[in-house]
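Heads up, there are several structures right after this.
Coordinate-derived values only; no laboratory data. Everything quoted here is computed from the prediction, not taken from an experiment. Cβ atoms are built from the backbone, for glycine too; each structure is taken alone.
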Structure I
Amino acid sequence: MGFEFKKKLPTPEEIRSQYPIDQEIRALKERRDCEIRKVFTGESDRFLAIIGPCSADNEDAVCDYLTRLRKVQDKIADKVLIIPRVYTNKPRTTGEGYKGMMHQPDPEKKPDLLAGLVAIRKMHIRAIRESGFTCADEMLYPENYRYLSDILSYVAVGARSVEDQQHRLTVSGMDVPAGMKNPTSGDIAVMLNSVVAAQAGHSFIYRSWEVETTGNPLAHTILRGAVNKHGESIPNYHYEDLRLLQEKYEKKNLKNPACIVDTNHSNSNKQYEQQIRIAREVLHSRNVDAKIHSLVKGLMIESYIEPGAQKIGVDHVYGKSITDPCLGWDESERLLYTIAEMC
């Protein structure tokens, strides 16, 4: 047989009962969810900065980074609302490489998915306690969402997952904002169709249950750039791209039209230092066009303590990405202040 069933994993309910959250965290998440929701509904004009490491590979470094973010957040809270990226699952184009803390709690050891499920829940809880932030994570595996659903305030669906029916239907049952990235082809219609599906209610099979959802009115788009048939990056953050998306939104019967611009990936051709320039350009476009101002709710930025990236296990540098290259802390701090000034 092609499958070896190694061990049955605990259910989300079992993991959540073993590693519960207290009333203080519940209340904090409720307040944060309300603040973030108001940005997407237009009740608040604050701008979102969804910022953090490409992958959350080390609990101490992630929590260190988040406590630094907290100091900046307190200074720009009237203009910018920070949602830290604590991404514990990493899609791999070829299936090779580090797949995130859920797979490997220790990047230098073999995969251990049970230990990974425990590790990511404990890290998210620690992050909330130490920083006061409820965070964002990527939903790589829809069936795993409920291991963290009581502590996440934002969910991203990646470019390679956005066409998948189970991802779309699972988002339809969420009560927090979920960003649907454009596929690697750049097809805007695919991205918008995913939002249409996510905002509608559905009946389907989920974790061996027949479930019914009411739809997620906070599902929205994320522009992350595209790749052409030659493997070359095609950015989609320019003024003309934002106007086109806004016009496409007007033709759809969608609640809370909204877009987040991813400043890295194919928008920067993975030249991480270009994120600063891209962020400035998006904010300029937003400032000169009222419709773009209404549509673009925030930026997604890859940032860590140290700039760049490193290979696993080779002269390991604390707080440096082991997946995609990220902005370092000094540049990230300055960029957040710039965003607040331009909003």
Structure II
Amino acid sequence: MEFNEIMSELKKKVYRPVYFLMGEEPYFIDIISDYMESNVLDEMGKEFNQTVLYGRDVTAADIIGAAKRFPMMSEHQVIIVKEAQNIRDLVAKEKEGDKQKDKEKVKLPFESYLENPQKSTILVICYKYKTIDKRTSIAKFIEKNAVLFDSKKIYDNQVPTWINNYLKGKEYTIGPKASALLTEYLGTNLSKVSNELDKLIINLPPKAEITIEHIETNIGISKDYNVFELQNAIGKKEVLKANRIINYFAANDKEHPLVMTVASLYGYFCKLLSYHFVADKSKANLASAMGVNPFFLSDYERAAKSYSVDKLRRIFAYLREYDLKSKGVENGSVTEGELLKELLFKILH
């Protein structure tokens, strides 16, 4: 099932006996499990019928034993298993040489429970940062007999849309530039992004539009000295502005490490290279192929005139070179600030 489907059912008080929540993105798993922890039972019901277990402290047999109990004076009991990825015998059989074939015939405790789950129990398995191969028999069995949710990490180009939707749900809006700035600064860690957005809107009036100025004041990202503005300056060949930004980065290298700046520039030039090779340069097709908001296409079009494919090839070579130097390879005693200035000079000239 998809995230929105699960949440829609939960809000309608439609519950399934078993939820197996897995994946590399913990944010969606936390949202589902936290909602169930807070909303399925009332406060009195939670005292007698809600149990939170941790994978490091229990076995699969412990979980199944708890799940088979009946609730006390309630329609349901809720069992939430956090850090379930640490339970060795939950979804994998232990291999033991020649005995492996015999062990393959033995069902896991979790498999046996799924065949006939306790109807009054809502069992929530939080299997974070990992997934089980959906081609395996246990994955197919879980998918057939329970709610299987795969929480996938989102790509960089999906974060601005996610930010827009998150704020829309709270009746706030945000402009493309402000959204892009947040994405560059916060990355794809949705828990971190949502926390920063929640802190931000506390200080704003209801239904406000979030601006770059709001971000600078409340989150601490400089609206003038950030990677997003550096990319703009490079794209427009604004040498003075680009140098001002990297001088700021050099003076604040803990907040702007070279390795992160190089990674951001690599992403920017990859999009620029894509622009050159997209045959259909209609606005909708370009935005889709490049993975950017249509609002920024004019910036890429302008930059493409200054950076040919041959120039971009050289730039990628520079980025690889300075990425290695930022990690200490053939660097000597050159500071990160000096390396960044060298890199910028080579890109612009």
Thinking only about Kirkwood radius over Cα pairs in Å, for residues 16-63 alone, which of I, II has the largest value? I
If volume of the Cα convex hull per residue in Å³, for residues 208-279 alone is computed to be 112, which of I, II is the source? II
Matching 3.0 (distance in nm of label points 7 Å out along Cα→Cβ at positions 256 and 288, computed) against labels I, II points to structure I
Compare mean count of other Cβ atoms within 10 Å over residues 48-55 across structures I, II and report the one with the greatest value. I
Out of I, II, choose the structure whose coordinates give volume of the Cα convex hull per residue in Å³ equal to 205 when calculated. II
Identity of the structure behind 17.9 (criterion: mean count of other Cβ atoms within 10 Å over residues 112-119, calculated), options I, II: I
Here distance in nm of label points 7 Å out along Cα→Cβ at positions 184 and 264 was calculated and came to 1.8; which of the structures I, II was it taken from? I
Answer label among I, II for the case where mean count of other Cβ atoms within 10 Å over residues 80-87, calculated from the coordinates, equals 25.1: I
Value -16500, calculated as helix-only ellipticity at 222 nm (-39500 (n - 2.57) for each DSSP H run of 4 or more, over all residues; to 500), assigned to which of I, II: II
